[in-house]
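Values in this text are rule-based calculations from the coordinates and carry no lab data. This is a predicted model, so every value here is computed, not measured. Cβ atoms are built from the backbone, for glycine too; each structure is taken alone.
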Structure 1
Amino acid sequence: MASLSKDSSILIIGGGTWGCSSALHLARRGYKNVTVLEAHPIPSPISAGNDVNKIMEEGEPSENDTEEQYVWNRMHQITTKYWKEDHVFKSFYHPTGIIFSAISDDVYEHVKGYTKGTESEWVSLDSPEDFKKTMPEGVLQGDFPGWRGFWKDHGAGWVFARGAMMSAYEEASKLGVKFVTGDSAGKVTLLLYSESKDTVLGAKTADGVSHHADQTILCAGANGDLLFDFEQQLRPTAWTLAHIPLSVEEAGIFKDLPVLYNPERGFFVEPDAEKRELKFCDEHPGYINMVKNATPGYSEGTTHSQPFARHQIPVESETRMRKFLQEAMPQIADRDFSFARICWDADTVDRQFLIDRPEGKNGLVVAAGGSGMGFMMMPVVGQLIVDRMEGVMEEKLQKGLRWRPEQAVGRDWQAIQDRHGGEGKIMDFHDVQGWTSGKGDKEPNIDETAKDSKTCSTM
């Protein structure tokens, strides 16, 4: 394929977190003909980036890193610089600190591993009183039964996700990127190929329009393998989240809080200033939606997980959430939720991102496999996507983020992938007992989960 120039046409499929980041980096490098296709207005109501906050952790490589650790720590190092210094991102990062905690001995050892090499920076939390002292009086009122953990007041915190995504979108638009949105004009239905099938030529949208491009970038999140054969490298996996409204008085003390994270219970981040809503999640290995319908990556009758959208959560998820709140903040544990939904990402086998040019497919770069950690890396992911497109990605990163279908041979779709909480196993939406919005309602689990592939995606 001919080399790209700054005038080459570049098509980005997906206008979520990674799509907006890619558009920004392309525009900053001087590409003049960039188009983004997205089925929803930006910020998309089903994008995980369209959220009040996400966890952010700083980091940097060390001489003792394994190859895998180097990839993560190098990405942390670059993304931290963006969150702290880049005018598009820096106002959205709040380095309020973080608490890692656990209950069982094995998970305690797991979270203890987060402190390895930096033990002097962490404060041990061994009693309910220790936990309560990490936040203003009146925030943590629970008994924290069996909880232990570690706290530091720097090097981590949270980012205002929706604000950061919109900032990247607005800057990219200002620099000339064209965003085509809508369920007809922006919704991609298929990729366009050359007659020999060895080159991707662009994409076709629901309105029948063919968008030809010199280079196509596919970053459609959990929906990626509905458009392209990832050779079982992706497993769409969903998690559950909810919001609870706070009073004006409560919001006044729920400020500058460290993130509280317990892989056996859940996590919460301080409320947004506008709506005074506290976001929290229950922790578990994830939900899947196993179906047998045909997609570009799967033949009819082959079982695979397929995403769908729903602004409700399973009733058992609400039960887990309220247990988490009862142990940490019982004063709000019984309130109605103001918002609840399931949210999808795509797990790779090793939970490492996949950013590469697939073998035998010229004209295409894929970016997928956020594996639950895609948003904090938003600023650097766009850089890496453009680096790979241009052939200038750092060698160690290129190796770690490569196209690697050999890992997916005989893949165990039930693997929990070093996650905890919930029932200690991957759960299937077909098996849930019912659905709720957290307001005392309950709907039966009518098996319609595979009918709608419009999905919340962390990309």
Structure 2
Amino acid sequence: MLQRRTVPWVCALLLGLTGLPASGSDFQHHRYEDMVRVLFAVHSDCPYITRIYSIGRSVEGRHLYVLEFSDNPGIHEALEPEFKYVGNMHGNEVLGRELLIKLSQFLCEEYRAGNQRITRLIHDTRIHILPSMNPDGYEVAARQGSELNGYLVGRGNSRDIDLNRNFPDLNSLMYYYEKTNGRNHHLPLPDNWEQQVEPETLAVIKWMQNYNFVLSANLHGGAVVANYPFDKSRDARIRGRTTYSATADDKIFRQLARTYSYAHSWMHLGWNCGDFFNEGITNGASWYSLSKGMQDFNYLYTNCFEITLELSCDKFPPESSLPREWLGNREALISYLEQVHHGIKGMVYDENNNPISKAEIVVAGINHDVTTGVDGDYFRLLLPGTYTVKASAPGYLSSSKTVTVGPAEAIQLHFYLKKAPKQNLKGKHHHGKKNISANKASLKLGPR
């Protein structure tokens, strides 16, 4: 992981790209058709390491296009982690959209130029970039332009629904399970959930179901801070403020947030947009409580760890500021992506070397488990240290191992499970209600 006090020009040297121009005609805002043309142009320039696919359509029928980077596009390779960036969830928060478009061009250009760091990243990672989750809202905001755009104009989709308050509320269920010793991962969705979310939200949830993402970031605007789960507070407001709501992986989330903040040119300084966030990071609920958000949903429904990146005071910055914003975020975008390669990873097999999917990986002392994908591989982000790890699956005897994790690449830790005797074939039973209703909280529309 990066040292916390990263100097921007040192980051540029690490990338080996100090000679690249910081400005040019390609720094501009992209309407939907322009964005699509750029994505397909990148695919045309780098056809052997990219793939474009759509995860669905917006309310107004615009495709939600994803650009994938991999040395084998379209294929999940065992033990190669899946990573995603999501931008423009709020239609009028546009910097993330432009940064992800520029990042797509950058990855292609640097790969073609032989940059070793970028080449290794693309060969060892399957990277998915969704520049705009809310293309309909963007068009509403873009019609006003950067100078006249209001704080909320274009924020929601075409039905004016805030997509970051549109995911099923799994926090309430998680907080109930914490008190009743229930499940700590992959919580069940409520009945008829598909009818309760917007088309854009539905598309993203289906996307999560189809890809075993390990790490993610959701790019927003309106502040400058790296925000980590939980967003929803466990407790009522105390003296007008909500309280810190930690996940079981609070330490790793704090480190992930610091990785971006200290690799960013000014986020780590703390004072931005009239606010102060120590080290440029914050727990979401400590800032203000948010229900039905995407980053909490990632953690509670999938294997994916996601943070929310607030990247600009101005939600719709002028084009003239885009070169500076790109230089300020370039190293951070790459450094954060590289964090997907930390911790442990491995395969879970049966006695005949057949991979076992949906096996549970339990790390002693951390009350949040992950599961293997369809190919039997798993990925578990961890800080350096010594851990006891257990693999289990229905119908098999569990197996435990001790592993020491360092600061470099993920340690490979494989498991071979033996069939359990017939009397032990009883499946693991999880207690707790499938869903409980959440108390209605007062709505606060902050940057997230």
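The table below gives the values:
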{"item": "If Kirkwood radius over Cα pairs in Å, for residues 128-215 alone is computed and equals 18.5, the structure in 1, 2", "result": "1"}
{"item": "Relative contact order in percent (Cα under 8 Å, 6 or more apart) from the coordinates reads 17; which among 1, 2", "result": "2"}
{"item": "Distance in nm of label points 7 Å out along Cα→Cβ at positions 48 and 368 derived as 3.9 - corresponding label from 1, 2", "result": "2"}
{"item": "Highest-scoring label, criterion being mean count of other Cβ atoms within 10 Å over residues 32-39, among 1, 2", "result": "1"}
{"item": "helix-only ellipticity at 222 nm (-39500 (n - 2.57) for each DSSP H run of 4 or more, over all residues; to 500) from the coordinates reads -9000; which among 1, 2", "result": "2"}
{"item": "semi-axes √(5λ) of the Cα gyration tensor in Å, for residues 352-415 alone from the coordinates reads 20, 16, 10; which among 1, 2", "result": "1"}
